[in-house]
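Take a look at these structures.
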Structure I
Amino acid sequence: MSGLDYKTVVVRYGELALKSQRVRRRFEETLIRNIDYALDKKNIIHSIKQERGRIYVYGSKIDEITRMLTRIFGVVSVSPAFEVQSSVDVIGETVVLVLKSLSPQQGKSFALRVTRTGTHDFTSQSLAIKVGDVVRRTLNLVVDLDEPDAEVFIEVRGEKAFVYTEKLKGPGGLPAGTQGNVMALIESKRDVLASWFLLRRGCSVVALVLGKKELVKSLVDGWFLWEHVKVVEEGFNGEMLESLLNGFVRKYDCNAVVVGDTFEEFENKFKKGLNLEFFVDVPILRPLLMFKEKEVEDRIRELWL
């Protein structure tokens, strides 16, 4: 990040906007609650404001807030931003401040990316032209819309405008806790990765850990899932599991069981009659079937699992 003294993070979410109004409101409330809980858990002082299609998080530890938001399910992207009045003069001054902080050399190029929601006495194009003129006169930069050396985004929403230089990708998906429970059988990091995919689809996970509990800890702590992953403390071992699994599924009200089988593992177990379908009354989910072994290992490293 640029080191600017941002006080706002713009949070975008995608799939939620496609739901009905009632469902969308519930999903938005869950996402805000998940964000609030994670920041409280880390003792980060903050406040949250929400409007249609956007969530705004305010605080002094913007770098840390931003990093956390990029690991909360349901968040598509985030941008540390300046929040200012939606007047041409104020926006122009802010853009000049932002570009100065990037220290472009004389003769370097820039581009403004403007979006606008609401009623204003300017269009997105006219705002870009007017602010661009201020930048050219003040900093002696040239406009290059195709391959600029510096890029500034201006997002005008009603009486407010948000000025920022980057969009940091989040995991997307749905907020954890908006769907039902699934039971995860955790023996390896592959099973943890499979659980990650179900959590990203809004599920809560009940984890039956057959290996080391540290496997689940990396998932819970790294993705702020303290409320959405329950580690089962039961007296059982792998040999007993098949006979007990239906009981666990009913006890914890799970709608499915998720495992980290790749296609090769699934095929081998099926030939030997060892697939869980033979023992369990609920669907078995295998989100890793499409991945090759190297792709699985790459995903595990990429997601810090």
Structure II
Amino acid sequence: MGKRTCLIFFSAVLALSASCGFIYGEKLDKIAAIVNGDVITEDEVGTFMKLTDMAEESGLPTNDPKKLRLELLNRMVEDRLILQEAQEMGLKADEKVVEDRIKDIKMRAGSELAFDMALKQQGFSLSELRKKLRNQLLIFMAVQKEVKSKVLVSPKEVTDYYESNRSQFISPESVSVDSIFVKDKEDLSKVEALLSEGKDFNEVAREYSQKSNLGTIARGQLKKELEDVLFSLETGVCSIPVSVENGFYIFLLKEKMPVSERSIDEVKNTIALMLEDQKTEKKLKEWLEALKDKAYISVREE
């Protein structure tokens, strides 16, 4: 089975490897952690690590196996704690949501055969996958109930943030340009001749330019000598050739945009979501620390 098919199961398995709570007869030296009597095995951690390594955007230190193992093990411990808390709270997973998730995984696998092969390679039966998805949903429900539902962002907090960070919402002066880049003077002469004959700038660029169009440039993005030329141009006017380290540029100014500030109405939703994320992260950390304080946790170091 290819890497793509394995990745179909990443979201369904990566966050769930700590949620089974069975020993399957492993020897004591295969135990990675114990959480209130539930066991996390080295095999589970190993599977977690392999799946994480396949996820290119996991954001985890996949180039450092020991650091990755410890970080993943800590996440697995936290997931196990949340799952245990969800069970203590008497939460029940919506079976329709679980079945819909299985249908989605099957669809992404491409076929029933690919789905069955992926299950087999990951060492899961369909009932085990269903249980893992159910546990994932319970974890989500517990976080929603104990953390997310208790996070509120007031209009005053949004306004205060906007007023204290107005510089974040200022767009600098910018220009929209078409550009032609050539590496040598021979090509530059051909380009200048065609433009002086009235040839369309973009047609000449398509034929001769050896770099993609620069597009929109804000103050501070380019070297001063280039910016001085760009920001002194008039709309619809071509620049003189500008020499750079490895060639020459000619620019055509399309539009000049002055400094602008986004109003609070334009950004209030973005600010509210950002503040909500910050509060949620803080509250989740506090909640997890409280769960850890009252739990028995034994983590085995390599």
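The table below lists the values:
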| item | result |
| --- | --- |
| Highest-scoring label, criterion being FRET efficiency 1/(1 + (r/R0)^6) of positions 89 and 153 (r between Cβ atoms, R0 = 30 Å, to 0.05), among I, II | I |
| Read-out percent of Cα pairs over 26 Å apart, for residues 65-192 alone, computed value 60, structure in I, II | II |
| Structure from which 1.7 was derived, distance in nm of label points 7 Å out along Cα→Cβ at positions 49 and 161, options I, II | I |
| Comparison of I, II by relative contact order in percent (Cα under 8 Å, 6 or more apart) - largest value held by | II |
| Parent structure of the calculated result 55, 28, 19, given that semi-axes √(5λ) of the Cα gyration tensor in Å is the read-out and I, II the choices | II |
| For helix-only ellipticity at 222 nm (-39500 (n - 2.57) for each DSSP H run of 4 or more, over all residues; to 500) computed as -17000, the structure of I, II it came from | II |
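Bear in mind that the values in this text are calculations on the coordinates, not laboratory data. Quick caveat, the model's predicted, so the values are computed rather than measured. Cβ atoms are built from the backbone, for glycine too; each structure is taken alone.
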